[in-house]
1. On Cα Rg over 2.2 N^0.38 Å, which of the structures labelled I, II, III is highest?
2. Determine which structure produced the value -8500 for helix-only ellipticity at 222 nm (-39500 (n - 2.57) for each DSSP H run of 4 or more, over all residues; to 500), calculated from the coordinates; the candidates are I, II, III.
3. Of the structures labelled I, II, III, one was used to calculate distance in nm of label points 7 Å out along Cα→Cβ at positions 5 and 29, giving 2.5. Name it.
Structure I
Amino acid sequence: MHELAIAESVVASVLERTADRHVAVVRLRVGRLAGVVPDALTFCFELATAGTALAGASLEIVEEHARAHCRSCAADFVLDDPILLCGCGSADVQLLSGRELSVTSVEVA
């Protein structure tokens, strides 16, 4: 379960910037093609925050659709799965977004 490693990394990054201040909320933006299961990440976040200034903090995850560009027909389109295929049938597709995972904001109590 790589979500635990991701949760530990998020906790370490937030602690680095907030020091020992109590954190109430951590907000993440996760692309649908990032390979992250939001429920598993939330569960692992609770484990990773135990005994830290983030203990009890809530994790808010916003999932974002992937976007791609077809080099054949020049269409931009949205993806919900990892099948990089344009509606025109072309597989000559450039992924523009959808793999990101970033902390967008933190609320300090």
Structure II
Amino acid sequence: MTTHDAQMLKGVLALLLLSLLAREDNYGYGIVTALRESGFSDLAEGTVYPALNRLEAAGHVESYLQRSDSGPARKYYRTTAAGHAELTARQRAWTDLVTAVATTTSARGN
């Protein structure tokens, strides 16, 4: 099982959430499951829900209730227009960061 640095994960969690929600609307536990299946097996549910709330408060995602065949309605999330713009900005920032880290570490012979 891979363990990710909690601070690094916290720094990219919004990028991950916006990326997933740009592909398709999803509910909280579905998002957690998708992230775990993508290699973030150590991700706690208690980390995702507050991040979704922050994204919603910022206007980057919006939520709606959808009936479920297996129980009560689920709260689904979808990316807003502002969220798509934020995703583009975060993807660019991530690429710049990865490039800078790779340049720095390769320059030292690591």
Structure III
Amino acid sequence: MIDYLTMILTAAGLFFFFATTLGLLRFPDFYSRMHAAGKGDTLSSLLILSGLALYHLHDPSTANILVAAKILFILVFIFMASPTATHAIIDAGYQSEVKPWTRADDGEGDDDLAV
């Protein structure tokens, strides 16, 4: 049962990493791209690390419990640090006067957004 839950958590984390990558490629401006990166990266890291910690608890021994505890400490650090870093980067963009995208910026026939 734990193996299936581990696979589900890891697969969900990989799905959100993929969705984050699509958001970085498809969103039109700095702020929306940072939103995708901040939210998706944090959630996907939490899901994958939760699955990894659960995997190590499958065979309970002192070493595996310590490894799972270390993974949970990393999980808590990412949960606190990633949104804080994303906010700091967005604030730096705001202080540098990076303009957000508006519909007026999306002209007819312009290939400015083509990748």
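1. Working: I: 1.30; II: 1.21; III: 1.40.
Sorting by Cα Rg over 2.2 N^0.38 Å in descending order puts III first.
2. Numbers: I: -8500; II: -20500; III: -27000.
This value belongs to structure I.
3. Numbers: I: 2.5; II: 3.3; III: 4.3.
Checking each candidate, the match is I.
Just so you know, all these numbers are worked out from the coordinates, no wet-lab data involved. It should be emphasised that the depicted structure is a prediction, and the values quoted were computed from it without experimental measurement. Cβ atoms are built from the backbone, for glycine too; each structure is taken alone.
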